[in-house]
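In the part that follows, the structures are each spelled out as structure tokens.
No lab work stands behind these numbers, since they all come straight from the coordinates. Quick caveat, the model's predicted, so the values are computed rather than measured. Cβ atoms are built from the backbone, for glycine too; each structure is taken alone.
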Structure P
Amino acid sequence: MLKQRVLTALIMAPVALWGLFGLSVDYYILFVSAIVLVASWEWSNLSGVSRSGSLIYPLSMALVLLVLNDIRSERLDQMILYSAAAAWLAAFWFVVQYPKKSIWKSTSARLLIGFAVLIPCWVGFVELRTSFWLGKEALLYILLLVWCADIGAYFAGRRFGKAKLAPKVSPGKSWAGVYGGLLATAILAVICAQYWGLNQKEMLTLLGITLLVTAVSVLGDLFESMVKRHQGMKDSSQLLPGHGGVMDRIDSLTAAVPVFVLGLKLTGLSL
């Protein structure tokens, strides 16, 4: 299993880095769209759609992305990001209430939720390359944030992880892991603030956004875990040997990216 994971990572990492940082904006949008469409196919399976109907959902997602790319505006993007923030508040309530009966458990509700999860993520990724002066650096920052949160959570959870965060949803996650992730991303924020030459107020703003996004990234992970548990699935698919599916790799980002972009816009922090 370890050899399989390493081989997949050696192939996947260069492709991901090339797609996110080596392409022009137009091809970058196509690359991000392709990832979202694969994730939407996996989400249809997580929603309980039959195999014969599983292609209809990504096709409908593709249609939405085509229309959005054509009519995108600052106001529309901001409305979608606000909607994402509201959706993740609802997701928090669903996770807290699990396994009690809830509206998200129906197939139709989960299919609608898939749009609320993936469309704002797409908008956020597009915004990061097109709306901020740092462009690729802002994109790299959110990726590093999620990776640092995962690494901090892993080591803190292994060392101190006795109190479980949400045992009914994801038994492996602990409060110590959350604190470890927050500490790791706080350090990242301070280092990057120094690198970018931010003043004290801007650094504190970046730190606040970073800590909020770190917490939200945990929610993204928990929400997908909850849906998989309800559906009786360990992974969203087997597309990435040893790593599960695309949704398993971007679950934290689906929550983190739109909240990060919204935070930058609302605070006026220039990245």
Structure Q
Amino acid sequence: MYLPPGAAPAGFPEEQAPYEMVVADVVGRPDGLARLRAAGGVTPTTDVLAVHIGHEAPAGPELTRRLAAAGARAVPDGTTLIVGAYEDVPDLPRRTLILGGARSGKSMEAERRLEAFPDVLYVATGGSRNGDSEWAERVRAHRERRPGSWRTTETCDLVPLLAEPGPPLLVDCLSLWLTHVMDEVNAWDDAEWAGGGERSLRKRVTELTDAVRATRRTVVAVSNEVGSGIVPATASGRRYRDELGRLNAAFAAECEHVLLVVAGQALALRG
């Protein structure tokens, strides 16, 4: 199947047989690939070729990684393609961690990694904050740029979601999950921390990383990269900084793909 530049499929029969090869504008119209997947036209055995790649797309290894995240590949102009021939297409990264500072573009990069897939479950760990108009505006902006077919759940209970079968998960973000857990174990109080809060937090982090290791779902998680700037002035601030660094390292150890986003540029740390 070939989709012209900027085109996406309009509709399918109820039972669409999978295509052996799809040639499409994967970078510019990932929603077209998502519709094909939803209809059964694209499966893990479909050879997806990305064409009409413009100058706005990243070059070199980053383009290869981005296409692989969509289950696609690119070939040089003039390549002869044989429909049905086996191609060693890179496996989809099943677990990805995306790190970055404030306004680095890490959330947009995470969304980009899954925009070619329908029925993504967006897991918002920040919840809602009554009376905070600035936070409400942030949430609204995030929702508006996500595909309409994605669903959203507001929860910090990540372990059951990872254990369940289902569509890909986009978790945004681990730093807010950590804040929630530190609140629950009262990690901000020095006496509580020494009297069992630290052990409780370690147990919760281990449960999360064990669930990430065992999950069969595709997972893209976002977290803040901390520790490169000013040292926090309070003991609780330093504790949070240290624990987030430990959490990021433990989570990254279970992921096939780890990215650091700096000034909107994605740098591959693994994968």
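For this structure, a couple of remarks:
- For 1.00 (FRET efficiency 1/(1 + (r/R0)^6) of positions 48 and 240 (r between Cβ atoms, R0 = 41 Å, to 0.05), calculated) the corresponding structure among P, Q: P
- Looking at distance in nm of label points 7 Å out along Cα→Cβ at positions 56 and 208 for structures P, Q, the greatest value goes to P.
- Structures P, Q were shown, and distance in nm of label points 7 Å out along Cα→Cβ at positions 40 and 120 at 1.8 was computed from P.
- Taking mean projected area of the Cα convex hull in nm², for residues 64-215 alone as the criterion, the highest value among P, Q goes to Q.
- Of the structures P, Q, the one that 38, 19, 18 was derived from, the read-out being semi-axes √(5λ) of the Cα gyration tensor in Å: Q
- Identity of the structure behind 24 (criterion: relative contact order in percent (Cα under 8 Å, 6 or more apart), calculated), options P, Q: P
- Structure responsible for -10500, with helix-only ellipticity at 222 nm (-39500 (n - 2.57) for each DSSP H run of 4 or more, over all residues; to 500) calculated and labels P, Q on offer: Q
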